[in-house]
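Please go over the structures that come below.
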Structure P
Amino acid sequence: MKPSKIILPIIVISQFCCTSLWFAGNGVMQDLVATFGLSDSAVGHLTSAVQFGFIVGTLLFAILSIADRFSPSKVFLSCAIFGAIFNLGVIWEGNSLASLLSFRFFTGFFLAGIYPVGMKIAADYYEKGLGKSLGFLVGALVVGTAFPHLLKNMTNAFPWKMVLLATSSLAALGGLLMLTFVPDGPFRKPSQKIELSAFVKVFQHSKFQAAAFGYFGHMWELYTFWAFVPIMLQTYAWANPQVAFNIPMLSFIIIALGGLACVVGGYISQQLGTKKVAFVALLLSCICCLVSPLLFGQSSETLFIAFLIFWGLVVIADSPLFSTLVAQNASPEIKGTALTIVNCIGFAITIISIQLLNEIRTWTSSNAIYMVLAIGPILGLMALISKSKTSTDVPTAINN
């Protein structure tokens, strides 16, 4: 039986609404720095706090098999409400860096019940065409991630706290939509017990390893690129005083257009194969990392923006494809746990990447620092090639 036509749009809208919490702090970062007397390194610390909260959340959710043992829609709503509440905590006038880090940590913690659970819900409805479905879903994540930058641009005439109020309201709305319109899917196979062995079990198959290691390489680059897009724009503007960038709007455009790349990549993968399209996207984003220093040194602002837009497209296009391969190569009864485990490890990697780049910025002003982001894609590409050559049990799902 085919799912109702409203299921995927509701999942996508809910995902967009709730994941707007993710970079809400980054969207008003300069206001936070000015209001609470933070240092310039706060951008890395506050971004990493969300990632760390997400890691702890996904780890706990995976250990307890939350997404497989309980109704995913109810989990989604609960986490959306709690995430919205902690996001609002940033508004408190008595905040210090420690309290801001705590609020962002718990926002990230409850995002663990939104992003991977949303993918689990989609996988419970769409066995065929999952790549296309997750393309829309991750596309919604991307636009949701970029949305605070747009809100910041739209609310320049209003207090920055409006960005936090708006994103929290959207998150609550997204959770309610999911619970109201998306019941448990027809392909859901609930787990009746905590599966501690799932951590080891899922990585025993080379087909799953190939997808997971490709995803890990992709994650090394992705969130660090997103976090530093406004900084890249500001750096170029400082070096070229004649340039007048609208940084919030450009940040939104560069990040949000990646959502379109996810959707297009999902459709292309149906014709060319999921793994092949993911490999090409990872290769292109790797090249962007390596050539990025050259773009800072040229005088054409149009070329610089076009390069960042292209980088923003290819840096995310492979994400739903790797998630598709992960979901397809995990047992149905631990599918949610497998997605959560891979997300947990992937986001742990983002903290290392963000903090490393943040630290390197204190040592040097060279724009060559962004070449460090190529480490992940290079290792991911090597893993994909190696697993394909050495594995004798790589099935259709990983090669298609």
Structure Q
Amino acid sequence: MVAASAAALVAIGVGIDAIAGAFRQPGLTPAQMAARAAARARHRLLVAESRAVERAASRVVVALPTSAGAPAPRSNGALFTAPLPAHTVYGFVPYWEVANLTAADFARTSVLSYFGVEVGATGALLRSGYGWQDFTAPGFASFVAEAHAARDRVLLTVSTTDERVIRHLTGAPGPTSARLAGELASVVAADHLDGIDIDIEGRSAAQRSGFVTFVRDLSSALRRLVPHGEIVLDTYPQSASSTRDFFDVARLAPRVDALFVMAYDMDDPTVPSANSPLASPTLGLSDVGSLLDYVKVVPPAKLVLGLPFYGLDYTTAARRPGARVLGGGPTAVTYASVLAAGRPARWDRASYTPYTVYRDQGHWHETWYDDPVSLALKTALASDLHLAGVGAWALGQEGPATQMVAALDGGSAPLKLPITSPAG
């Protein structure tokens, strides 16, 4: 009876608001009414984003600057006011970074995904290139053994960004997925892997439905061939908010074990801006906005927030932040190189990320990146939304800065998952 009364009150309240609004705003056109509704929706979203940021900030031990361009906060000790609940920590390991992994990279993660091997238009693995060469080299077995000794799962990332290849895969999903599943099952078994990560990055909405079918068939085949293998799919930060995006995440999520949301490269290449903004006052791409959209259509327990261990360096026309960008856009730089440069860091209070301004060879530069504090905020956000965990592109890029991986742990030991490979 109480619930019914509450529902009735809500309904009455809505009705009164609608009637009062009609009397207060006589003569509104449908376009004006739609504009006002859009403004109210925008306000609600801004409030939701603000509250999510406040909750995340309350879990981080450092005081965040409130003035523009203030020195970036630093923490040489604990990052969190209290340990966050244990969660999974994913780390991509590009073939060129395997040799640079530290003990912390193994100890503070749950899943390591080797990047990677490319797929061709027929669904066959491309048995060439540095990724394949290192994958088939004797040293790869040592990497897997060390990961398993640390109780980390090891996945193989199969990838392509080639539009021609993606067109073939999605145009004939039955035979291409069958061939890929067979080849992946073979290498997973031979190399004692624990599953695969699918990094097929299309751009065309015309391939949206075909990709769902491809992933459905690929996953079904892999479930038969590798029953206990983990299947992860990488998606874009905007995918949950757009019906025209390549990834139909609502239909894809039931086919895989986790979606790795690649929450980076969210900058505006024409304006010096954050690579992975926690929030956006203009409601542009941000971690908060993306995740609030994702949790509406995907169970949070299937989501992993992917975060960058690299930044973006812009050549600019002037010293002031936000100056005009020169050239064709930013250049990616690792956190290790940012740290080695030792330049004073400022704090952007809109995106909750650090940046530096410096001059080199006659040109001004801005480097926008993430550090342990900004990553801690995002890990807290993921925890507040009850996500499966967080992850990094890419391990090795942080160099000796072990606090970067510690920020992903949330002050707790990472959740170690059962090793699924026969050798595990």
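Here are a few things to note about the model shown:
- Distance in nm of label points 7 Å out along Cα→Cβ at positions 61 and 141 derived as 4.4 - corresponding label from P, Q: Q
- Test item: relative contact order in percent (Cα under 8 Å, 6 or more apart) calculated as 27, pick one of P, Q: P
- Which entry (P, Q) yields the derived value -1.02 for log10 I(q)/I(0) by the Debye sum over Cα atoms at q = 0.19 Å⁻¹, for residues 133-244 alone: Q
- Among P, Q, structure where volume of the Cα convex hull per residue in Å³ as derived comes to 129: P
- Answer label among P, Q for the case where mean count of other Cβ atoms within 10 Å over residues 69-76, calculated from the coordinates, equals 14.0: Q
- Label whose coordinates, when mean projected area of the Cα convex hull in nm², for residues 45-228 alone is calculated, return 11.7 (choices P, Q): P
- Label whose coordinates, when helix-only ellipticity at 222 nm (-39500 (n - 2.57) for each DSSP H run of 4 or more, over all residues; to 500) is calculated, return -25000 (choices P, Q): P
- Answer label among P, Q for the case where FRET efficiency 1/(1 + (r/R0)^6) of positions 125 and 309 (r between Cβ atoms, R0 = 30 Å, to 0.05), calculated from the coordinates, equals 0.65: Q
- Top of P, Q by FRET efficiency 1/(1 + (r/R0)^6) of positions 37 and 205 (r between Cβ atoms, R0 = 25 Å, to 0.05), largest first: Q
- Structure responsible for 1.6, with distance in nm of label points 7 Å out along Cα→Cβ at positions 325 and 365 calculated and labels P, Q on offer: Q
Each reported figure results from applying straightforward, stated rules to the coordinates on display, with no laboratory input. The shown structure was predicted, so the numbers you read here are calculated from the model rather than taken from an experiment. Cβ atoms are built from the backbone, for glycine too; each structure is taken alone.
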